[in-house]
Structure P
Amino acid sequence: MDGITQIGSLYGFEYRVRARYFSVATGIHYGTYAMQAGRGAADVKLNFVEVPLLAGVEVGFKRFGVLVQGGMSLDFLFDSGGRYPTDDARTSAGFPDDAFNTLNYSWMLRPQASYRLNERLSLSAGPLWKVQLGSVAQNGLLKDARASGAGISAGLTWRLDRSTF
């Protein structure tokens, strides 16, 4: 297979709980992955709603910190579009709804450096690696392809106060 992954994006919100150096996080992400195969015969854009479950280790010194997070994500296919010829489709302009897997799992690794602006706000940035564990399609040219991504992760963290009543 000569599949090519193209530029995509991943946006989202996360909620992280930290106890000493360890943290767990979950949230909701919206990921877009564009893929090509068969010398352009298949050219699709897949949109996923993703629910990550991440664990991490965080260390800091004064205003600077390092956080390494990794974990799994449950990916729900939200929308798909483009050209994707399948055996039972008459043209390559459209494709049946069941051509792609609607549920997938991914692993993610995200080391980050952070800078605390004040007591509540901090900025973070670092590399991001993400790979789906199952194939994106049930049949056709992308049957064995996995959506994957590598890029830069940037974030703004807002610290909530804990209080007891």
Structure Q
Amino acid sequence: MTTPDIFATGYTASAEAFLNAPTGQGDSPRLVIRTAAVADSASVGTVYGLVPFNKGARVHYNGVIAHDQLDTATLMTVDVGYVYDDNDTVTNINDPDAFVDGSTSPRAAGVIEFDAPAGATFEATADGWITLTIAAGGSATQAGNITFNGMISYQG
């Protein structure tokens, strides 16, 4: 089981928070905006659960992550991807950098656009979370917010 370390505003800090996914099976595309707070001491490896999803979810590639400046030391990189509540090594395989791999954007305020090829064909095989992970380089040196803004649907 993979559970984010930090949850977006509005979700309880529990492994079952994905049960409150913002859309359900058969729903048409829906704009989802969720924000999580990043502490000024957030370390490498911290996983932020931005948006929960259910099996069958598709994240449209127009999604972005808006963020404040989080690293004045200019060392931090982040990944954007997904983790499954019930990850395994066969069908529900976590991919924490499926949408964005190694962005340096949080070194200044800005917007991260999805650009990693793996996420372009994503369809959830189980319940889980769209995540942002502090990947490498260094910890956050300044508190701020990260905001997912994108479309999610359950139609092919």
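Each of P, Q could give mean count of other Cβ atoms within 10 Å over residues 53-60, but the derived value 20.0 comes from Q. Work out the source of -0.50 here, i.e. which of P, Q gives that when log10 I(q)/I(0) by the Debye sum over Cα atoms at q = 0.17 Å⁻¹, for residues 77-116 alone is computed. Here the read-out was taken from Q. So if we calculate Rg/Rh (Cα atoms, Kirkwood Rh) for every structure here (P, Q), which label has the highest result? Biggest value here belongs to P.
Quick check on the output: 1.00 is FRET efficiency 1/(1 + (r/R0)^6) of positions 109 and 125 (r between Cβ atoms, R0 = 41 Å, to 0.05), derived from one of P, Q. Which one produced it? Can you show the working numbers first?
On the way: P: 1.00; Q: 0.75.
Clearly, the read-out refers to P.
Source structure of the calculated read-out (relative contact order in percent (Cα under 8 Å, 6 or more apart), 17) within P, Q: P.
Any read-out appearing in this document is the output of simple, stated calculations on the displayed coordinates, not a laboratory observation. Note that the structure is a prediction, hence the values are computed from the model and not measured. Cβ atoms are built from the backbone, for glycine too; each structure is taken alone.
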